[in-house]
Structures are given as C-alpha cells and as structure tokens.
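Since every read-out is calculated from the coordinates, none of them should be taken as a lab result. Not measured: the values here are computed from a predicted model. Cβ atoms are built from the backbone, for glycine too; each structure is taken alone.
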Structure P
Amino acid sequence: MSEINTNDFDLPINRQNILNNVVAVEAIKNSYSISTEYFTNQQVADFFDVNIRTIERTIFENRIELENNGFTSLKGRKLTEFLQDHPDIFATDKNVGRKVTNLAVSTVRTVLNFAMLLKTSEKAREVRSRILDIVVSVLQEKSQGNTKYINQRDTNFLEQSFRETTERKQFTNALSKYVDMNAYKYAYFTNEIYKAIFKEQAKEYKKLLQLNLKEKIRDTLYSEVLVLIASFEAGLAYEIEQKSIDKNSKLTREEVDKILQRFANHPSQKPLLDDARTKMASRDYGLRSILHDNISEYINPMNQADFEKFLGEKSKSLQEQIDTNIDIFKRLKDK
C-alpha cells in the first residue's frame with residue numbers, strides 16, 4: 001500500500017478526498033488555530049502572500065472545484081444577511097466596505113483547496129506539507145498503522161459480517177449437495193464470485209492488500225460489500241438448488257458457471273454491483289491508497305459521511321464493538 005505524497009495534489013480526486021476528510025480538516029484547522037469561519041479574497045491572498053490577481057485567476061480556472069469546497073459569491077439579500085451575521089469580516093479586510101454590492105468568501109476547506117492549487121506560493125507549499133502530515137497521522141492513528149482493516153471501524157461491520165457468514169453457509173451447502181465436483185469446487189466458485197463482482201480474482205485482491213495465507217479477504221471488506229456478497233451467494237444457492245431439482249441430478253461445473261454468469265448479468269443485479277464496485281474502488285483508493293485497475297472507472301471521491309464513518313468519533317475499533325455488543329454475541333452463541 002503506497003504512502004500519500006505531494007503528487008496527490010495534482011489530481012482533482014485526491015484533492016477532494018483530502019478536503020472531504022472531515023477529521024483531518026478539523027485537525028488542520030486546529031493546527032493553525034483558525035477560529036474564523038469565512039475569508040475574503042484579500043484575506044486569502046494575504047495568507048498565501050500572493051497578490052489578489054493570483055487568487056482571482058485561480059478562482060477563474062478552478063471555480064467549480066472551489067465552489068464544491070465552500071467558495072461562494074454573495075449578492076443582494078444573501079450578501080446583506082451574511083454581512084449582518086458576520087460583522088467581524090471587516091476587522092481584517094479593509095477592502096470590504098459597507099457599500100459593497102458583491103462579496104466572494106471562502107471557508108476553511110476553500111482555503112485549503114487554494115493551498116493545493118497555488119503552485120508559486122511558498123506559504124501554500126508549507127500548508128500542503130502540513131496537510132499531508134496530518135492526513136497520514138489521522139489514518140495511522142485510527143487504523144493503528146494498518147489500513148487493511150480500517151473497514152472494521154464501521155459500526156455496521158460486525159452485523160453484516162454475521163449476515164454474510166450465514167449466507168456463505170447456505171451457498172457452500174448448495175455446492176455440497178447439488179454440484180458434482182471434488183472439494184476444489186468451494187475455492188473455485190468463491191473465486192468466480194469475486195471475478196463476477198469485482199472483475200479480479202481473490203488472489204489478486206489478496207496481493208493488493210498484502211494479505212498473508214491466514215488472513216481472510218472478507219475481514220477486509222466494507223459492510224455494504226458484504227451485504228452484496230451475501231445477497232449474491234443467497235441468490236446463487238437458490239438457483240443452483242432449483243436447477244438441480246429440475247434436472248433431477250447434480251450439476252456440472254459448466255452448468256454452475258452458466259448460472260453464475262447469468263445471475264451476475266441480470267438487470268436486477270446491476271445497481272447492486274455498481275454500488276459495491278464504487279464503494280470498493282473509491283474507499284480502497286481513498287483510505288488504503290490501493291488502485292483496483294479492473295474497476296478503476298468506478299472510483300469517485302469519498303464523501304464526508306464516509307470519512308466520518310471510518311475515522312470520525314462514531315467509528316470504533318473492532319474490539320470496542322465486540323465489547324459493546326458482548327451480551328448480544330453471547331445470546332447468539334447460546335441459540
């Protein structure tokens with residue numbers, strides 16, 4: 001798994017992943033002791049020690065990205081209300097007067113976005129370096145230095161892991177009862193499921209995450225992906241059983257292959273597969289610096305809710321989740 005580096009700022013998706021990382025942004029804000037909510041263009045220019053024309057040119061060239069990160073231009077009633085709510089903005093910007101008719105303002109996220117876009121500012125370079133240090137520090141702290149299991153900080157992970165385990169048993173039971181193959185069939189069809197869902201073999205995924213022989217792929221998967229696999233396995237188990245009953249004999253490998261491919265290509269599966277591939281590709285890229293080449297077209301920036309899910313205050317280590325739900329696990333064990 002590769003480390004975050006300065007080249008990350010060259011790609012819009014990497015910039016957005018950093019800016020959507022609410023935990024890291026808050027840490028960056030605290031490191032600079034920033035208490036102000038909004039900044040004018042002149043204040044941004046002064047902070048980065050560039051002239052106002054540089055800021056205006058950067059806005060012109062990157063307006064959509066900056067607007068996605070809090071930049072806005074205020075006029076009319078919105079401007080009046082803003083100035084009434086934020087009279088302090090005049091204190092540090094002598095260019096903003098009471099007769100102003102429009103005002104461009106930036107949030108902390110916008111200022112950090114400027115830091116990523118300004119290539120000639122020494123101050124921007126210093127901010128970029130601090131951003132990288134803090135982003136890495138946050139990931140290291142929350143993952144305890146091992147991002148391969150950062151998926152388990154999602155408080156839904158345990159529940160969905162149990163669900164997938166249950167469906168997995170139904171699937172392997174169907175293979176045992178209705179498929180005429182030796183014991184290799186379990187590994188074979190497990191691999192075929194991974195290929196159908198993620199367009200890569202299980203061994204390729206294990207190599208990307210640097211998993212050893214004892215580490216299980218399912219322990220590294222996100223809760224929503226586990227739900228999709230559980231649904232996929234349950235559907236296959238049903239189709240295999242029905243086909244075998246109709247045939248009145250066990251199925252060959254080729255027959256099960258056809259069932260699997262038909263099931264994977266069914267229109268009802270497309271939105272589920274698309275969602276799982278998007279979450280898998282986007283989160284592995286954003287949290288683990290892992291690129292799944294075969295589903296790279298599904299990569300999107302992670303949203304703020306996702307970063308909160310894995311790095312925020314509500315996220316928990318797997319041990320914390322087990323300790324919290326120990327009574328539930330005991331009841332399940334006794335059933």
Structure Q
Amino acid sequence: MRHDKAATVIELARRMAASAEGLTLDEMVRDLDVGRRTAERIRDAVIALFPATEEVSDYPHKRWRIRGGLSAFEQAPTTVELIELTRAAQGLRAAGEAGRAAALEELERKLKSAMRSTTLNRLAPDLEALVRAETIAIQAGPRPGADEGVLATIRNAVLAQSPLGFTYSRPGAEARRRSVAPCGVMFGRANYLVAADRDSGRIQTFRLDRMSAVEAQDGSAPPPADFDLSVFASQSFGIYQDEIEDVTLRVSSQGAAEAKGWRWHPTQTLEDQADGGVLVRFRASGMRELAWHLFTWGEQVTILGPPRLKAVMAGELAAAQRALKPG
C-alpha cells in the first residue's frame with residue numbers, strides 16, 4: 001500500500017509538471033480517481049517532495065504546477081511504455097504513414113538519449129525480447145498516407161486560424177480551387193481535412209490525397225465557435241459524413257456474443273432478445289461504410305432500418321454479383 005501511495009504521488013507530480021497552467025484540486029480528484037481529502041494529502045506530499053511546486057491563482061480556483069519539469073530519474077519510461085511507442089510507430093509505417101511514424105521514432109530516440117545508461121541497459125534485453133515476440137497484423141485496406149508538407153501546412157493554418165487554399169480533385173469531376181477555414185484532420189482508412197465553408201459555414205471533409213497546391217492564405221478564418229472535432233467524427237460510422245439516421249440491426253444468437261463485445265458506435269445501445277439474439281441501435285451517418293462492414297457478418301446480421309441502409313446494401317450486393325459474372 002505504501003508503494004501504491006508513492007506511485008500516486010509521482011503520478012500527480014508528473015501531471016503537475018506536464019500542465020502549463022497547473023491542476024486544480026477538482027482536476028486532481030478526477031485524474032487520480034480519489035476523494036477530495038485524499039487528493040489534498042497527495043498534493044501536500046508532492047509539495048513537500050518537490051520544492052519547485054508553486055501555487056497559481058486562477059479565480060475562483062487555485063492551481064498547482066511544477067515549473068522546470070522533473071528529472072530524468074523521475075521521468076524514466078518503463079519497458080511497456082517504450083514498446084508501445086515502438087509498436088505505434090511500426091503500425092503507422094505499415095499503414096503508409098511514414099511522416100507520422102518518423103515523428104514517433106524520433107520521440108523514442110529522444111527519450112532513450114535522455115535516459116541514464118544504466119537504466120537503458122537494464123531495459124534493453126526486455127525491449128529486444130518483446131520486439132521479437134510481438135508484431136502487428138497487417139489488414140487489407142487503403143494506404144491513406146499523408147504528404148508531410150501538406151500535413152504541416154494544414155497544421156500551421158489550424159494553429160494560426162488562417163484560410164487554407166487548395167485544388168481538390170475527385171474522380172469524374174473537374175478539379176476545383178477551394179478556400180476554407182480549417183478545423184482539423186481525421187486519420188483513418190483515409191485521411192481527411194475537416195473544414196468549414198467560408199461563406200456558408202457548412203462543415204465539409206476533403207481527402208488529403210486528393211488535395212494539391214495547398215497553401216495558407218492571408219486573413220483570418222477561425223472554425224465555428226461551437227465546432228467540436230471529436231463530436232463531428234463520432235457522428236459517422238466510419239469517416240464519410242452524410243445524413244445522420246437511426247440504425248437498427250438484429251444480430252442472431254450465433255453472433256450475439258461477438259456483437260456485445262463489438263464497438264459499433266459511440267451512441268450504441270444493445271437489447272437482448274428472447275431467442276438469444278441482440279438488437280443493436282445507434283445514430284450515425286456513413287451508410288455505405290456501414291454496409292461494407294456488414295458484409296463481414298454474413299447471415300448473422302439483419303438490417304431493420306433505416307430503409308436507405310437496406311438500399312445501399314442491396315446496391316453493393318448487386319455490384320458484387322455483377323463483378324462475379326464471366327466477362
């Protein structure tokens with residue numbers, strides 16, 4: 001128990017050193033998942049152990065932070081943390097995200113270079129063993145990729161809240177020059193810029209691999225004040241955004257156990273059925289991506305609604321059947 005308390009004190013110290021504005025007592029309670037009195041005792045222990053801790057007034061609250069960071073000894077990563085960083089970089093590189101992978105690999109080198117040689121020597125055998133014992137299963141799918149220059153330009157425009165100009169090309173349509181207010185980037189099976197139309201304010205998505213001649217423009221173009229990228233991303237089953245609809249799927253008893261362990265959507269609800277099946281309900285857009293996913297469930301899933309999902313599924317089945325015909 002005493003070791004657990006010491007670990008909690010170090011954890012709070014790390015959080016206080018990692019926060020530029022500092023932590024309130026309520027934030028300590030939330031982050032450590034403890035009661036208020038316990039949080040006060042842990043805070044006091046941090047203050048006693050780390051003289052650089054300072055109290056900051058942020059009316060009507062008080063905040064505490066540690067300026068200057070912590071020493072390398074207090075911040076030494078564990079074997080598991082290093083191997084997960086390595087795996088994340090490998091996963092990005094395997095998915096075609098060389099630029100993002102390189103950023104994580106450089107972070108790993110910086111962490112190792114800041115570690116004491118004795119600590120690194122102690123971790124090295126375990127790291128090598130885990131690298132050999134674990135790998136990433138590569139799944140079929142698009143290699144989204146993102147030009148490092150394009151991504152850097154987008155990020156700079158987001159930070160500066162400046163307009164972003166680019167030429168956008170779609171199959172079967174004439175290339176068009178666009179000027180938008182960038183809101184962020186969604187990474188997934190394909191990488192998308194999320195941006196607001198500068199005239200209507202409507203939120204749109206643009207595939208990064210279809211953008212060219214990308215440049216930050218003069219002026220100011222902040223995202224809509226009430227826009228939340230996480231909320232926007234959670235509306236769709238995948239990434240593609242269209243009309244949001246109520247989806248109801250019936251999973252047979254043979255697939256019920258797997259369906260209960262599946263994360264369908266952030267808004268999902270599950271309802272057990274008398275025959276052992278389960279009803280899955282959620283609100284989402286992206287019916288085409290959902291139809292593609294439902295192919296993997298075969299006869300175990302029946303679409304109860306919406307009608308448009310049934311129509312999209314029927315169209316995808318018809319296209320698959322045509323592709324199987326000779327000639």
Legend entry - Structure (P, Q) behind the derived value 10 of relative contact order in percent (Cα under 8 Å, 6 or more apart): Q
Inset, instruction - Please state which of the structures P, Q yields 21.6 when mean count of other Cβ atoms within 10 Å over residues 226-233 is computed from it. - result: P
Inset, instruction - Identify which of structures P, Q gives the largest calculated value of FRET efficiency 1/(1 + (r/R0)^6) of positions 58 and 242 (r between Cβ atoms, R0 = 41 Å, to 0.05). - result: Q
Inset, instruction - Figure out for me which of the structures P, Q the number -13500 belongs to, where helix-only ellipticity at 222 nm (-39500 (n - 2.57) for each DSSP H run of 4 or more, over all residues; to 500) was derived from the coordinates. - result: Q
Legend entry - Structure with the greatest value (metric volume of the Cα convex hull per residue in Å³, for residues 114-297 alone, set P, Q): Q
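In terms of Kirkwood radius over Cα pairs in Å, which of structures P, Q is highest?
The maximum falls on structure Q.
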Inset, instruction - Determine which structure produced the value 0.45 for FRET efficiency 1/(1 + (r/R0)^6) of positions 82 and 266 (r between Cβ atoms, R0 = 30 Å, to 0.05), calculated from the coordinates; the candidates are P, Q. - result: Q
